[in-house]
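Got some structures for you, see below.
Rule-based calculations on the coordinates, nothing more; no lab input. Small disclaimer: the values here were computed from a predicted structure and weren't measured. Cβ atoms are built from the backbone, for glycine too; each structure is taken alone.
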Structure I
Amino acid sequence: MNSKRMGGVYVVEFAITALVLFTLLFGALEMGRLYFTVNVLSESVRRGARLAAVCNIQDPVILRRAMFNTAANTGPSSLIASLSTANLNLIYMDANGAVIASPNDLVNATGFAAIRYVQLQVTNFSFNLLIPGFSGVFILPTFRSTAPRESLGRQPDPTVTPGITPC
């Protein structure tokens with residue numbers, strides 16, 4: 001056999017093998033990136049629900065801190081660039097789990113006094129694949145975490161001067 005022709009066969013075999021190898025390599029990297037994203041989203045909702053249970057109602061700092069940003073940073077998440085406050089939904093619920101329509105209402109028993117649970121949800125989060133040749137966008141399922149009500153940023157004794165809130 002001619003060794004010059006055999007060199008061409010090796011190149012073709014390498015091209016086919018490399019295609020499969022690099023597809024598997026990028027697939028493994030994408031799975032790791034997907035697991036990281038899922039972990040960050042899970043921790044974001046847990047962290048946000050905890051902050052909402054102890055911070056003032058509808059404080060915008062809650063959503064920014066839940067995304068691992070500083071209180072003053074109004075941009076996207078510092079860990080996942082495509083996560084923004086538009087993906088986060090903060091819900092206040094009563095003892096039966098029904099959504100409270102006006103949690104800021106301090107007068108009626110259907111407002112602030114009825115809050116028993118705080119829930120934070122991440123909805124409509126899209127995950128973009130970075131595998132060459134296999135581009136696609138997946139909408140991840142809704143992530144949610146519910147925490148029992150704590151202080152909600154209020155002091156029980158009006159004579160006590162509020163301290164530094166954890167927000």
Structure II
Amino acid sequence: MTMPGRKQMLGLAGWLALCFAAAAIGSVASIRASTFYTTLARPDWAPPGDVFGPVWTVLYALMAIAAWLVWRERGWRDASTALTLFLVQLAVNALWSWLFFAWRLGGAAFADIVVLIVLVVLTIIAFWRLRPLAAALLLPYLAWISFASALNWTVWRMNPQLL
């Protein structure tokens with residue numbers, strides 16, 4: 001699908017805005033996350049709290065580029081299933097911060113991240129069929145949330161009184 005350069009750039013800006021809006025929604029729930037995170041018992045392999053922001057910034061940018069590549073390749077109409085999966089996983093992603101940090105529901109946050117992993121795998125499969133590079137750009141995200149699920153589980157189990 002050939003699009004004018006201006007439409008492509010506006011599309012990229014839109015996907016970036018959408019992904020970083022989801023990040024902002026999650027970050028509202030995480031306003032006191034660094035303080036809360038330091039009060040939790042954590043496994044030795046848990047990263048320091050200041051690692052999460054930079055990692056997520058890169059991941060949201062990669063996610064936006066991946067969605068943009070699929071949209072640019074096929075348009076909304078011909079990629080609606082893949083892009084809808086992407087949007088659903090983005091919403092589930094934003095919900096996790098609310099469950100874990102704002103509402104302190106460790107078990108619900110763990111269930112959310114398991115659903116997120118499944119949705120991201122489905123999104124990767126759908127993206128692969130349309131634009132393999134877009135699918136590849138989601139692999140670091142899948143790796144990070146897989147790690148985060150183990151961390152979520154462990155921290156939840158180590159802190160039953162707080163989560």
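Match the computed value 0.05 of FRET efficiency 1/(1 + (r/R0)^6) of positions 114 and 130 (r between Cβ atoms, R0 = 30 Å, to 0.05) to one of the structures I, II, and report its label.
On the way: I: 0.05; II: 0.75.
Checking each candidate, the match is I.
Looking at structures I, II, which one was relative contact order in percent (Cα under 8 Å, 6 or more apart) calculated from, given that it came out as 24?
It traces back to I.
Which structure, out of I, II, was P(r) over Cα pairs in 10 Å bins from 0, in percent, for residues 34-105 alone derived from, given a value of 16, 37, 27, 16, 5? Source structure for this number: II.
In terms of mean count of other Cβ atoms within 10 Å over residues 18-25, which of structures I, II is highest? Display every interim value, and only then the final one.
Values: I: 11.4; II: 17.9.
Largest one: structure II.
Computing Cα extents along the principal axes in Å, for residues 58-137 alone gives 57, 29, 13 for which of I, II? That value comes from structure I.
Which one of I, II has distance in nm of label points 7 Å out along Cα→Cβ at positions 26 and 154, as calculated from the coordinates, equal to 5.5?
On the way: I: 5.5; II: 1.9.
Working through the options, I get structure I.
Consider the structures I, II: one of them gives 19.1 for Kirkwood radius over Cα pairs in Å as calculated from the coordinates. Say which. Intermediate results must be reported in sequence, preceding the final value.
On the way: I: 19.1; II: 16.4.
Only structure I yields this read-out.
Supply the structure label, taken from I, II, corresponding to helix-only ellipticity at 222 nm (-39500 (n - 2.57) for each DSSP H run of 4 or more, over all residues; to 500) with the calculated value -12500. Going label by label, the one that fits is I.
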